[in-house]
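Next up, some structures in structure tokens.
Bear in mind these aren't lab numbers, they're just calculated from the coordinates by the rules spelled out. These numbers come from a predicted model, not from an experiment. Cβ atoms are built from the backbone, for glycine too; each structure is taken alone.
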Structure 1
């Protein structure tokens, strides 16, 4: 357990914006559990980088396209850290840059399932987990979107649509 430190779960925390969220949260006094999918090596590097910081910093694999994987992440995470006070969903993929008419349906599903459906399923599970937290202050959920949600982008229509869904 994490003592008096609030607990933050970060989905997609091993790289990019998610990794920066993890670093900032640790420096702000959180114990952090972050999830990764294919980037185990990056997760280990981040954990090693933060190893001397106070509080618990841990990572677990999670495939946000699979509900049971998300459930397992929360169950294992809560046994390691306790229930989360806050959640950041930073998981996301842009997929192959391609004209929409050239994308195959599997690629479209993969982008939508990771960026949008995965976020919704994670929220469903997180709300239950967060309700068990004894933390009396406000709880927060942050979904990381993209400027592409507003402006689109060249050959990233599915990505832009999935991020717009988070807004």
Structure 2
């Protein structure tokens, strides 16, 4: 997916549940229909973002939700899939492909955990005004300026360098 596809309005989809805590797929389908409106709604969906209850779902359930959204997307609305959780190390260990970390907003810098995810999965960093940041200097142990702040990678962790 090209980052330019993410212009416009995206919606972070909640994961609806039944009273017995199982996923309410009909409710999720209703959300998809409601937010798309035959081309007059959102330009992309965020699945398992911070409102998607990802920390409370098993890896199997997360995959099922993503598959459901993909299979109920006849208009090919772009999908951004959140990989977050409450334990960065566990999240990274479960990632099998390079991750494109897309940072939205205009604030300076980025949380070091997001840089770690891109770094440890051989992925990349993207900002709305800066497409791809080559993380080679960090991989080689050299401090690197990223989006206005200096970061260093040491002992498996990325930290902001305070000057």
When relative contact order in percent (Cα under 8 Å, 6 or more apart) is computed for each of 1, 2, the largest belongs to: 1
When distance in nm of label points 7 Å out along Cα→Cβ at positions 63 and 127 is computed for each of 1, 2, the largest belongs to: 2
Comparison of 1, 2 by FRET efficiency 1/(1 + (r/R0)^6) of positions 7 and 87 (r between Cβ atoms, R0 = 35 Å, to 0.05) - largest value held by: 1
Structure with the greatest value (metric Kirkwood radius over Cα pairs in Å, set 1, 2): 2
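If helix-only ellipticity at 222 nm (-39500 (n - 2.57) for each DSSP H run of 4 or more, over all residues; to 500) comes out at -7500 when worked out from the coordinates, which of 1, 2 was used?
2
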